[in-house]
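The structures come next, written out as structure tokens.
All of the numbers you see were taken from the coordinates with simple rules; none came from a lab. What you see is a predicted model, and the numbers here were worked out from it, not measured in a lab. Cβ atoms are built from the backbone, for glycine too; each structure is taken alone.
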Structure 1
Amino acid sequence: MIEPLGIPLNQSWPMPATPLPIVIFGAGSIVSDAHLPAYAAAGFSVRGIYDPDRDKAQALAREHRVTAYASAEEAAAQTGVVFDLATPPAVHRAVLEILPEGAPVLIQKPMGSTLEQATAILEICRMRKLKAAINFQLRFAPMMLALSDAIGQGLLGEVVDFDAWLALDTPWGLWEFLKDLPRVEILLHSIHYLDVIRAILGDPEGVHARTMGFPGQPTSNTRTSAILDYGQRVRCALSINHNHAFGRRHQACEFRICGTRGAAYLQLGVNLDYPRGEPDILELNLGDGWKNVALEGAWFTESFAYRMAQLQRFATGEESTLVSSVEDAWHTMALVEAAYQSNASPATPIARKPD
């Protein structure tokens with residue numbers, strides 16, 4: 001059995017002293033499976049829910065004993081609240097335009113479907129002075145907070161290598177709306193990994209990427225290979241295959257992060273056997289063998305509560321910096337856009353032997 005690390009690492013985010021009620025736009029599965037359970041466990045109060053599908057919103061509202069608003073305007077008219085936009089990227093802009101000026105708002109990732117849309121969202125948030133953050137909640141998963149603390153303490157030294165490796169069988173059929181979308185894997189899934197990489201390594205100089213689907217399946221792209229260019233000291237690569245449908249034995253969803261003094265291994269358990277998932281794992285090797293970090297929660301669902309807590313603490317003045325603000329998240333969207341541009345560009349041709 002692997003030994004415990006024995007070094008305390010932070011895995012949580014402090015709650016606001018006086019939590020604000022939450023108004024949610026959207027009543028889809030991410031709300032019922034993650035937002036509402038996480039908020040309830042953390043002690044946040046949800047005032048109400050709006051969804052254009054009135055039956056869905058009313059059913060969810062009855063289950064959780066909250067208000068189901070009759071219109072987006074009624075939901076947006078609430079005061080003294082945090083707005084939680086669990087909406088498709090094409091809907092974000094319209095909702096932001098009717099929110100009260102200066103309101104705190106958490107926006108579901110991605111920040112639009114293109115960089116052009118992300119820029120429009122950024123401009124609306126600036127114009128309306130919204131305290132707006134994107135819900136890149138993987139940054140707030142207990143394992144990621146612990147990893148960030150370990151890196152901040154210098155336990156790994158300089159981080160010089162980052163591998164993201166996924167070989168799993170993702171049930172894309174759970175999301176019917178994906179069938180006709182031209183951008184899926186990078187924009188809606190690996191965007192989490194790109195955002196975490198930016199949080200750890202900063203912005204890369206460029207990206208090489210190729211994304212594709214799988215023969216006979218309707219989802220446009222489910223497999224991605226990408227290299228992020230951080231110059232000559234750092235290697236960063238992602239190998240993503242959501243079509244490894246050959247049993248659990250050789251499936252994986254993991255990060256390997258190496259520094260000049262130590263290394264980290266992480267398993268992102270929720271993606272294995274989704275939606276039930278498996279446990280998250282964080283192990284560190286600081287030169288004396290691999291040690292286990294006993295995790296206090298998981299990506300799903302503690303990270304959703306911590307993400308909301310950070311926004312609320314910023315909105316109430318308890319913190320001076322808004323993590324994953326729209327200003328910062330725009331750069332994650334720029335990286336996503338560059339990956340798609342790279343995908344559309346030809347590879348460097350290989351020289352042909354002369355006749």
Structure 2
Amino acid sequence: MKIVIDARILRTSTGRYVERLLHYLQLIDSRNSYIVLLLKKDYASWTPSNKNFTKQMADYPLYSKRAQLSLTRQLNRLHADLVHFPFQMVPVLYRRPYVVTIHDLTQLRFQNPGKTKTLIGYSLKQKQLALNIKWALRNAKIVIAPSKYVKSDLVHFAPKVSKSKVFVTYEGVDIDSTNALPPSPINNLTNRDFILYVGTAHAHKNLELLLRAFAIVKKRHPALQLVLAGNQDAIYKKFIEEVRSITPADTHFLGYVSDAGLAWLYEKAKLYVFPSLSEGFGLPGLEAMSKGLPVVSSSATCLPEIYGDAAAYFDPQNPQQAAHIIDRVLTDIPLRSELIKKGHAQAKHYSWQKMAEQTLKLYEDSAS
């Protein structure tokens with residue numbers, strides 16, 4: 001079977017999914033042939049390791065008319081038996097069999113005006129995206145969701161789509177590689193107690209609540225620091241400016257941190273906080289668990305499904321409750337130990353290789 005994987009999201013925030021999928025498919029599949037489509041900027045940095053895999057450039061921006069037209073022409077020339085679109089933007093003119101992964105519907109529910117000049121402009125984009133997702137769901141042979149929550153959400157969003165063609169393949173954590181890098185200390189945080197968040201500052205990440213909760217926690221733990229790590233794009237920089245008046249002292253917006261720096265942060269942090277309002281899987285909390293950090297998490301969307309009883313939860317609309325849970329995990333030593341132990345076990349339930357194996361089976365099932 002000839003399979004095309006549209007990997008134009010390889011270096012985006014959801015690119016970890018397609019990068020791990022490609023990595024493990026190359027290890028487990030020697031029967032099928034694959035063509036991997038890449039943007040020009042990513043073409044040189046990804047090289048196949050399996051002779052059944054080749055790559056082609058498909059330098060079309062993800063959300064563009066050019067992608068709709070030119071990508072369709074390129075795919076038609078390839079005569080693939082199956083195409084996997086690992087994100088929701090499927091060319092509406094493409095008529096051959098395909099599988100689509102929908103990670104979540106967060107983009108439809110939260111404004112992200114940093115992507116456009118106005119809120120109205122973004123609202124129009126959201127409406128267009130909703131139509132694209134419904135079309136992609138309706139015409140796919142198979143739909144992949146990263147959690148049961150997302151599967152249920154998709155079926156409610158597009159009730160004409162048969163539940164029987166939506167399959168859950170959980171994402172994973174590479175346990176063996178979590179401690180591969182020697183930690184590199186971040187000088188202004190050495191010998192300090194801090195709590196940690198790693199990620200973006202998009203609206204659904206709910207970082208304003210985290211700042212408010214931290215201000216409350218500081219009253220009982222005046223020496224405690226809050227560390228937020230993550231590439232500071234335009235949205236992040238705008239967020240920092242907007243919350244300047246409510247940002248407590250001892251809050252560190254680190255921006256981009258190297259892998260070695262992140263390894264040190266995970267090793268030294270007192271706990272990991274994940275205040276998100278909407279997730280499709282919640283990988284950051286699992287990665288923190290795999291590194292031995294107790295996790296304090298929002299109870300929103302899929303997070304209790306993914307973390308089980310290995311996290312301490314709070315209402316993401318309630319900074320007082322979040323502060324109470326953070327304080328409890330900081331001070332209750334038996335609870336900390338229990339969360340660390342359960343977190344290690346919970347992270348081991350999720351495997352990228354298992355995800356790839358399940359995805360390969362869906363490819364082959366779609367052809368039968």
Structure 3
Amino acid sequence: MRPSEFSKQQRERLVKIPGGLWAFVPPPLPPSLPWTPALGSALAEAQRALGVLAGVGRQLQNPHLLVKPLQRREAVASSRIENTFATVRQLFLFEAEPTTAPAGSDVREVDNYVRALEHGLQRQQKLPLCLRLIRELHAELMAGVRGAEHTPGEFRRVQNFIGRSSQPERATYVPPPPAAMLAALHDLEAYLNRDDDLPPLVKIAAAHYQFEAIHPFVDGNGRTGRLLITLMLCTERLLPQPLLYLSAFFEAHREDYYRCLLDVSRAGRWAEWVEFFLDGVRAQSDDTVRRSDALLELRRSYHQQFESARSSALLLKLIDELFATPVMKVSQVARFLRVSTVAAQKTVEKLVGAGILVEVTGRKRHRVFAAGEILHAVAGEEPDEGDAS
């Protein structure tokens with residue numbers, strides 16, 4: 001990273017670090033953001049789409065049926081940005097039967113993302129957005145997986161470097177050194193918890209950039225920063241339920257995502273980054289509404305099919321649970337329905353016969369069943385995609 005890569009104004013935020021290298025210390029928020037017609041239009045579109053999604057959330061009788069699968073899709077997409085690969089199907093399969101994933105499998109890292117997200121949403125009921133909560137998220141994210149040796153839940157005490165090269169002098173970006181990093185983190189914490197003249201979505205975009213620019217952990221910064229977006233959306237009360245996740249948009253436009261973040265640091269190009277972020281809000285809000293409609297239509301179809309056959313209330317109850325947990329074992333079904341294993345097996349067999357469930361392990365014992373059409377509606381994965389490996 002060379003000073004010549006930075007604009008004159010941004011160059012003032014560079015500091016010398018050991019080895020004759022330079023690091024960048026982002027200025028405190030809020031940013032100096034020129035308000036343009038393009039930015040205003042992007043904000044209006046994002047707010048419109050988010051309002052429609054909020055309406056869907058308020059109409060859901062049981063938001064759990066939609067929130068849980070969307071969280072798994074977010075975990076998969078956010079992890080893919082960091083080159084950690086698993087499908088939504090594999091993640092649900094792992095949750096149903098952890099032995100399906102070998103040690104070191106990517107799906108274990110993706111599962112940690114889900115755990116961290118659920119932990120953050122729960123802890124947010126008692127804690128504000130603070131450095132303590134950020135450390136807790138990171139500890140959950142990094143527990144027992146690759147990078148676990150990099151002090152989970154602790155801010156770094158060493159300099160880190162961002163880029164494909166292993167040579168620090170060829171780093172694409174160098175975050176602030178530890179002392180400046182801690183000061184920047186405290187400034188960010190204060191900013192997150194005070195009122196701001198910026199529209200909430202713009203504030204969230206600014207805070208996400210700031211966290212990524214500070215890069216306070218040795219590993220896991222990107223995923224932690226994207227987890228914070230969800231928590232900030234909840235803090236700002238923009239949605240009645242945690243239904244909006246941006247990682248799929250960032251993953252689909254990965255190069256633009258990184259370029260826009262880097263351009264804020266190098267040239268103070270806030271408008272381009274905020275527009276990109278708002279485009280993501282619009283696109284993912286619209287996408288979630290479409291997926292919600294597809295899932296609700298599928299649920300109506302299943303209910304009509306079995307209500308006309310005068311099926312038991314237990315079977316309809318299981319169908320509803322499949323929208324939250326589309327991969328299950330018979331033992332899980334028995335616990336959920338509070339029935340014997342034999343009764344649970346008979347209920348599952350009815351859904352297998354109807355083509356709603358299919359056995360996916362090929363085992364004779366501890367078999368696992370997946371609802372392919374639901375998985376397809378959630379993540380676009382075909383009913384036969386993925387396996388137990």
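Computing distance in nm of label points 7 Å out along Cα→Cβ at positions 85 and 341 gives 4.8 for which of 1, 2, 3? Here the read-out was taken from 2.
Given -9000 as the derived value for helix-only ellipticity at 222 nm (-39500 (n - 2.57) for each DSSP H run of 4 or more, over all residues; to 500), which of the supplied structures 1, 2, 3 does it correspond to? Matching structure: 1. Structures 1, 2, 3 were shown, and log10 I(q)/I(0) by the Debye sum over Cα atoms at q = 0.08, 0.11, 0.15 Å⁻¹, for residues 53-244 alone at -0.40, -0.73, -1.12 was computed from 2.
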